[in-house]
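Scrolling down, you'll hit the structures one after another.
Just so it is clear, none of the values below were taken in a lab; they were calculated from the coordinates. In this text, all values refer to a predicted model and were calculated from it rather than measured experimentally. Cβ atoms are built from the backbone, for glycine too; each structure is taken alone.
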Structure 1
Amino acid sequence: MGDTQNERIERMYDVLVVGSANADLTVRVDRRPGAGETVLGTDLVESAGGKGANQAAAAARLGARTALLAKVGDDAFGELLLEGQREAGTELRHVLVETGARTGTAMIVVGPDGDNSIVVSPGANAHLLPEDVEAAREAIAASAVVSLQLEIPPATVRAAAETARDAGTRVVVNPSPAPDRLDPELLAAADPLVVNEHEARHLTQLVDGTPEAWARSLRDQGARSVVVTLGAEGALALEAGAGEAVAVPGVKAEAVDTTGAGDAFTGALAARLAAGASLPEAARFAVRVGAVAVTRPGAQPSYPTLAELPPEPGQFT
């Protein structure tokens, strides 16, 4: 779905993210509590998050012309999210403020290994509707890539995918939280579908499968192309029509907090695809970005600029 040089010049945005915006409420613990158990944690940290807002911030910090279509409440958390996007350099004209609504909230528990457990309360995200997508039709058509996730209503995600497809805009789909079954039209629009190991297993039902088997299964189900993220092991990219998948090696990093690392990867992937990179090239770049993000606490505050990326290959702590 390449653009001509003239079309690239006329683009309004490199990346338009349609998705969620949440206030992240994070506490670190020495160990996660069991059922019915109480443990002590650190002081609560409030920061900007949400899969949509995270991906937009990641792309914008890397220099991509980025906009976010999302909905927040008219509360303090809503302003926190707007300020986070301003700092990243995201265009905010498509962020809608719902009067009287509570901004979406994510409650995050981070263990000593940096891994996290997250519970999301949708709040205003549940009020981002297909008519909001229709109102942004021109912006979608004027974007190189539209990035989607599943923390907003399914009908809204489907409307965004259909609008982008009709306009010839490339669609990146990160199906998280993973549903029991992906909408066939959304799957058909995905170029690529970006999944982690847990999501890949869930969506393919190949519990003991390999990353390449997951990727092939998802492409056979209808995705145009697939990227499987593998944490510290890197990623695997299967392009449309390609006979073999390309393994992308990981970058060594000392994980402090993995919150939002997948969003850093997806935002970076979308930004590099918008710049004309092949899928394996974009995945290699995104692995580096995600590796930097895990070395810092939080989601959006951990995302690097281009100047903060180490040379490839590189090691950092």
Structure 2
Amino acid sequence: MDPTIEVRALRKRYRSTVAVDGLSFTVRAGEVTGFVGPNGAGKSTTMRLILGLDTPDGGQALVNGRSYRSLRTPLTQVGAVLDASALHPGRRARDHLLWMAYSNGISKRRVSDVLEQVGLASAARRRAGSFSLGMQQRLGIAAALLGDPPVLMFDEPVNGLDPDGIVWIRNLMRSLAAEGRAVLVSSHLMGELEDTADHLIAIGRGRLIADTSVAELLATASKDRIEVTTAQRTDATTVLANAGATVTVAGPSTVVVEGLAGDQMSQLLSEARVPFSEMRRHRASLEEAYMDLTRGAIEFAAPPEDPR
């Protein structure tokens, strides 16, 4: 059986707040699956439910076909980092991993291996309280890898990492998926996921918004959008917006236009004597695609930017 995370009609309420509302999705082997959504969307609650840290009000979450709480040696089935700072400050890094290894029947040698893998071998005898956030993140990842599990879950794994560390975790997640593991990573950094994830699960207000490949999402978001370069950005925005287009500022002399064909835009700008130097199909970023997906699910939003 291939490693998977299965979420089936999952529901969770905290008093009057519905955190997860009938959520269903599958994280498959061989892929890095990005897990995204606005603040308060239910991502952290969902991950806690998968790991048995909270009890669902309905539905179920399964790891490799079983509930987390039924796993005899869970670290050999799923490794997770939900809060890298959840460490006893007085415990040495190696000792932190040793007690986890002992509880799951994992060898001491494996502790040395994962400390080496995450770049903390030289800090193995330092106390966790002296670690920077980036080092805490690496220690949390070492704990997740300890049982060599087929399923991995990371919540905001690049927090506290320097640029070198960000490249390292990106390559690590890709390599874990390439080995046939199922990898779920929650992040607010769309640029990182665009370079890392194969698949995307987007949720809002506890409900599923999208379950799609990153490539398919970007292709959909790029469709019918045209990038116009003009020295008279404000005038171009006015002309095109008055014609019914949606116009977004993309740079000092660039706007992205949706809702009009290229020949229509060219004619409108020419008639209004607004010069433009280039008009081309716009390739949407994952951040743009994400904003389109979640626009109606944001609980706390800033006022829209004036395109002029």
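Points to keep in mind about this one:
- Among candidates 1, 2, the computation of relative contact order in percent (Cα under 8 Å, 6 or more apart) that gave 18 used structure 1.
- Structures 1, 2, by mean count of other Cβ atoms within 10 Å over residues 45-52: label with the highest value: 1
- Cα extents along the principal axes in Å, for residues 61-180 alone derived as 45, 33, 30 - corresponding label from 1, 2: 1
- Identity of the structure behind 4.4 (criterion: distance in nm of label points 7 Å out along Cα→Cβ at positions 13 and 37, calculated), options 1, 2: 1
- If FRET efficiency 1/(1 + (r/R0)^6) of positions 157 and 221 (r between Cβ atoms, R0 = 30 Å, to 0.05) is computed and equals 0.75, the structure in 1, 2: 2
- Structures compared: 1, 2; top value of mean count of other Cβ atoms within 10 Å over residues 165-172, i.e. the largest, recorded for 1.
- When Kirkwood radius over Cα pairs in Å is computed for each of 1, 2, the largest belongs to: 2
- Each of the structures 1, 2 was assessed by volume of the Cα convex hull per residue in Å³, for residues 149-292 alone; the largest value belongs to 2.
- If FRET efficiency 1/(1 + (r/R0)^6) of positions 77 and 237 (r between Cβ atoms, R0 = 35 Å, to 0.05) is computed and equals 0.05, the structure in 1, 2: 2
- Per distance in nm of label points 7 Å out along Cα→Cβ at positions 133 and 277, the highest-valued of structures 1, 2: 2
- Mean count of other Cβ atoms within 10 Å over residues 21-28 - structure with the largest value, from 1, 2: 1
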